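Some structures to go through are shown next.
Rule-based calculations on the coordinates, nothing more; no lab input. Nothing here was measured: the structure is a model prediction, and the numbers come from that model. Cβ atoms are built from the backbone, for glycine too; each structure is taken alone.
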Structure I
């Protein structure tokens, strides 16, 4: 399994619709960068967020997640409260080939501000908008800029397709169209 360079990413995006919309070069002018990088693709955060709140004193339980523990927000700048957390989604829609696995890491611009972005791997034949987990680890409110870069996806191509893809096992997060809360 090997890390894939920018020319492979461009070819897969343009010929196989792996990333839509796709930015061939890295965009930087006055924004947190996004687009194709040397060995990955810098994804953007859309303008839809779900921010944790304690209004209803809900307990966070991954087996019985209470949607009242979050409030919806839509806008160009999302402010995450101190020591809090938000869910968001990518601008880009992904279609991962059967012999590819991705790993996604937060961008250094946000990491240096105490903002941690967590994304689970995109498994072979998974597709959808990516749900982003954004943590503000600071004691201060933190701004997240919609339609700008938030994390980098690295693509690893296997020597052969895996035995059972995400689509074949009918994964519960297949085809996500919006921010998806935890499912059991």
Structure II
């Protein structure tokens, strides 16, 4: 995991691509698949997320995801927080975040569970070319009753225009793996 991040940083420092400033004003629609490792349950669902710059260094963000899992279980997650970003080179931004996280599981027969907690994250955005962005990051979530979870994610966005990108991402944590296809719409450009 650390080796992948170091490789990404090395590529960023040696890259000849020239990035326009990264945009933190967007909303995103996504479709994803999630697989839980220990309980052999999987499912798919949709998500909605957004980010808004409040000044040149900080942005606020929020996200909602609804997933239908095996055995009639519905999972919902909400997250909202504050992010900080800074330029490391003309093609790399460092991003850090803190967030409130809420998770709810609804199972048949009224066996419902919900929990909330704190999320932390750090990652890199890398402009591989004028139209291709790569990203990688590490996240940590500590829920009140359900314990903590550490994850690693990678992804890419291909810009079809200044206002629209299509992306693929993968996330792996202690408990689950997920794969997502997303459409991102920029409104700050």
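General observations
- The maximum of Kirkwood radius over Cα pairs in Å, for residues 42-97 alone over structures I, II, that is, the highest value, falls on II.
- Answer label among I, II for the case where mean count of other Cβ atoms within 10 Å over residues 34-41, calculated from the coordinates, equals 19.8: I
- If you line up I, II by relative contact order in percent (Cα under 8 Å, 6 or more apart), the top spot, with the largest value, goes to I.
- Structure with the greatest value (metric distance in nm of label points 7 Å out along Cα→Cβ at positions 26 and 66, set I, II): I
- If FRET efficiency 1/(1 + (r/R0)^6) of positions 74 and 170 (r between Cβ atoms, R0 = 30 Å, to 0.05) is computed and equals 0.85, the structure in I, II: II
- Test item: mean count of other Cβ atoms within 10 Å over residues 58-65 calculated as 10.9, pick one of I, II: I
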